[in-house]
1. I have 0.90 for FRET efficiency 1/(1 + (r/R0)^6) of positions 99 and 163 (r between Cβ atoms, R0 = 30 Å, to 0.05), calculated from one of the structures 1, 2. Which structure is it?
2. Between structures 1, 2, where is FRET efficiency 1/(1 + (r/R0)^6) of positions 51 and 203 (r between Cβ atoms, R0 = 25 Å, to 0.05) highest?
3. For mean projected area of the Cα convex hull in nm², for residues 107-282 alone, which of 1, 2 scores largest?
4. To test your reading of the models, identify which of 1, 2 gives -12500 for helix-only ellipticity at 222 nm (-39500 (n - 2.57) for each DSSP H run of 4 or more, over all residues; to 500) when calculated.
5. Tell me which of 1, 2 gives 1.8 when you compute distance in nm of label points 7 Å out along Cα→Cβ at positions 123 and 139.
6. Check the numbers for mean count of other Cβ atoms within 10 Å over residues 67-74 across 1, 2 and tell me which is largest.
7. Quick check: 0.96 is what I get for Cα Rg over 2.2 N^0.38 Å, calculated from one of 1, 2. Which structure matches?
Structure 1
Amino acid sequence: MTKLIRVLFATAVLPGAALAVAGTLEGAWAHRLPDPVATHWNSGPNGATPLAVFTGVCFGLGVLAVLLLATTAVTTLRRGRPLPRATIGVGVGFAALPAAVLLSVLVANLDVPEWHAARSGLVVVLFMLGAAALGVVAALVGGLPSAPEPEATANRPSVGLRPGQRAYWVSWAANPAMLWALTLVPVAIALVPAGVSWPVAIWTALVGVLVAALTYRLSATVDAKGVTIRFGLLGFPWRHLALDSIREADTREVATFRDGGLGLRFNPVTGTTAYKVRGGPALVLSLASGRTVLVSVDDPETGAGLVNDLLAQRITRID
């Protein structure tokens, strides 16, 4: 099975089949359903929509989601970029949601005299789990996490580490403006007429200081075991990437509000995880899974060079 067929099967056929099943059942059960059907529940049914309208909306959203997902996946594949399993799974799960919602409403309204007598809307949970299961299957079938073949190493950063040598690198970056902003903004609002009260402002500022202390500083460490990333004064949250999970390292300039902004950000479309406290130079780690990790620390060239040299030693070493 070619990559294109796998991707199309996962992103178009599977969620499209779920939508087709929902449409087939709606047609077969039409004479057994009230019109309108219950489409909203609180403790009991408290909202209804004409059957044709609800079915049309679900179908429209489902078709649009499948088309967008399949088009994006095929475009990504043709550009030579990886398709992480998590990206495919989440995308297919969302694309299958309209079918899951339609099926859950049909089952809840089946064979009732009118919409006020519809069964519990909790049945939607079962169909949501079904959409999630479909996403797992799609991820296994259509996910292409393997990274492309590595390019020539001539232009990769290096620190000239010789065989048998060991080295250790640590770098960090901080954004004091985040600390000041989260501390002073609530206080400034308290000075505005009709603003928050002083007690609320002070408590908000204290929470802001705590949040900033956990996120305004970022450090990265490289040694023979891999790369360790730590946030904040306490070094938590943290993440360790084993050396054998990294394909290569490089550097690039990152903008402050690109890749989701500051903090810990994940882009499910590109498979990029960004650890950022500022714009500027960043360490770029291309993982064997096809994902990318960005770390905005100072002197990333040295860190990237050491990672590449350690990887080269690992490949050429004879145990």
Structure 2
Amino acid sequence: MARDLKTTDESVMVVVLNWNGIADTVSCLDSLWQQDYAALEILVVDNNSSDHSLEVLRPLAESGRIQLLENSSNLGFAGGVNSGISYAIARGVEAVALVNNDALPSTSWVSNLASELFTTRASIATGLLLDGGGKRIDTSGDFYSRWGMPYPRERGKLAEEASSSGPVFSASGGGSLYRTELFQDIGMFDEKFFAYFEDVDLSFRAQLQGKEIRFVRDAVALHRRGSSSSKVAGFTTYQSLKNLPLVFWRNLPASTILRVGPRFALLYLAILANAVRTGRGRPALRGACEGFALVFTHALPTRREIQRRRSITPRSVSALLTSENPFRPHRYH
């Protein structure tokens, strides 16, 4: 018997980014084809794969099962999903869902996110990502600490210990639903990040403009974390140390920087030293050097506009930050 699809007037496009990961992408698509949300389109963005991805994806697009956007170069996560978001906006959809290609959304994943997004004032709704076995939490959204560092909320806890639905500081780009009008208000993902923490940066900018971000406990997806980044040695270390200063310098008000800055510097140096100690010195030092340069060439120039458009007070920004101990070993890559 055919399943009754949930109906709604709001159109949603799910964007799946693929780069040399067609086996994961097909598994993700299998889950998306089972969604119980009627007004749903699926777009796969290929980031110039060099494997046989397009040999699989083009026939799916020709058959109408997906829409396909082929980028001529690898634009990273930020640039790749931006091209998909622009495609969706041009077609007038009301919300864009982003899901990692190594994630398997449950059947009601889109409908639960959409219900939260369209029945509240929220601009972003983010779901519960569990590990591949579904036993433990990968993330229930991200927080930003008073040490100037983002971290995945509740990572490592048992799935049944996940928080109830409610406000959260940041949505995970690996499994969230965004109103398209949000991107017109605050801009797109910052492509200087390439990958890692660009989702925290975008959520931070949304918070600074008083936008609401909601966590939806029933929007569950399984996530095999790191299947793409593991293909390039040192990639995660390099990108993390490059991008952490960008989030910090772009988004924190000046008065907050004065309080948080010393702790951020201490923790950043500790992360860098640990990377060197554990044999990841080359990508870590390269990332730190590039991040330092980008603070001056990108973060500080763009900071002016971000802070000019801020609608909440520095005190309110400080209230958004958590005091949780950032030295817990599972917090950082």
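1. Values: 1: 0.00; 2: 0.90.
This value belongs to structure 2.
2. Going through 1, 2 one by one, FRET efficiency 1/(1 + (r/R0)^6) of positions 51 and 203 (r between Cβ atoms, R0 = 25 Å, to 0.05) peaks for structure 2.
3. Values: 1: 18.7; 2: 10.9.
For this comparison of mean projected area of the Cα convex hull in nm², for residues 107-282 alone, the top structure is 1.
4. On the way: 1: -15000; 2: -12500.
The structure behind it is 2.
5. Going label by label, the one that fits is 2.
6. On the way: 1: 17.8; 2: 14.8.
Going through 1, 2 one by one, mean count of other Cβ atoms within 10 Å over residues 67-74 peaks for structure 1.
7. On the way: 1: 1.32; 2: 0.96.
Label of the originating structure: 2.
Coordinate-derived values only; no laboratory data. Because the structure is a prediction, the values reported are computed rather than measured. Cβ atoms are built from the backbone, for glycine too; each structure is taken alone.
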